[in-house]
Structure P
Amino acid sequence: MLKKNLVCIVCPNGCDVEVLLEEGQKTEILAIDGCTCDKGKEWVAQELTRPMRTIASGIPVEDGDFKLVSVRTDAPIPLGKIFEVMAVIKEKRVTAPVAIGDILIPSPAGTDCNIIATRNVAFTG
């Protein structure tokens, strides 16, 4: 058996959580103590069995009133895919205009998300 301590990030409470695990071919959660809500328990289970993250970055823009458009994933991606997705973002260039919510990269690195713009960039010609 293995004991892990985490700080829950689901809400502002920041609960100190203690998890008892049985590790084998598949990690089994035996007990979760310290969460003050069910959302925390769900997050702990996901974090230990299938961690997910969102990404925020920037993409260069040509002919725009800003040289960079801020972007993010529109859904969490598996933790292990972050470097692949960031490599795709790094290679991307766009031309203005760009609007908030525009899908700039669909399904990067085969993930179930899109990279979307989080700011407007006007065309300046």
Structure Q
Amino acid sequence: MSKKIIETSKAPAPIGPYSQAVWAGNLLYVSGQIALLPGSSDVITTSPSEETHQVMHNIQVILEEAGLDFSHVVKTTIFLTDMAEFAEVNEAYGQYFSAEFPARETVSVKGLPKNVNVEISVTAYKP
């Protein structure tokens, strides 16, 4: 199986030794995204909803760089620093999927990079 690195300047540059996404066969693994604004070190933390929308935008442009969209996503993982924000994050996250929702888990964590409240990673499939 071959692997191919996916990178785009439309999404935040990695802040560590990882790639934005990696193709492995027909699966695209998108690294966890936070509400980091592309091209800067600024993060959006004004509300869980706004943070989630920025995270999903970052994921969207990575998917687009790979020739995919949210309909190709088969699995997501959401990391939250406060489960009390679950409903608000879930509401914003849900706006990016219309049917045949991906499998998902939501995990409570003690902390995330740059002190954000939300991180989301996805796996997408291209038939």
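Computed from the coordinates by the stated procedures, all read-outs in this text should not be read as laboratory data. Small disclaimer: the values here were computed from a predicted structure and weren't measured. Cβ atoms are built from the backbone, for glycine too; each structure is taken alone.
Identify which of structures P, Q gives the largest calculated value of relative contact order in percent (Cα under 8 Å, 6 or more apart).
Details: P: 19; Q: 31.
Across P, Q, relative contact order in percent (Cα under 8 Å, 6 or more apart) peaks for Q.
One of P, Q was used to compute log10 I(q)/I(0) by the Debye sum over Cα atoms at q = 0.23 Å⁻¹, and the result was -1.16. Which label is that? Corresponding structure: P. Taking distance in nm of label points 7 Å out along Cα→Cβ at positions 1 and 57 as the criterion, the largest value within structures P, Q is that of P. For which of P, Q does mean count of other Cβ atoms within 10 Å over residues 33-40, calculated from the coordinates, equal 14.4? Traced to structure P.
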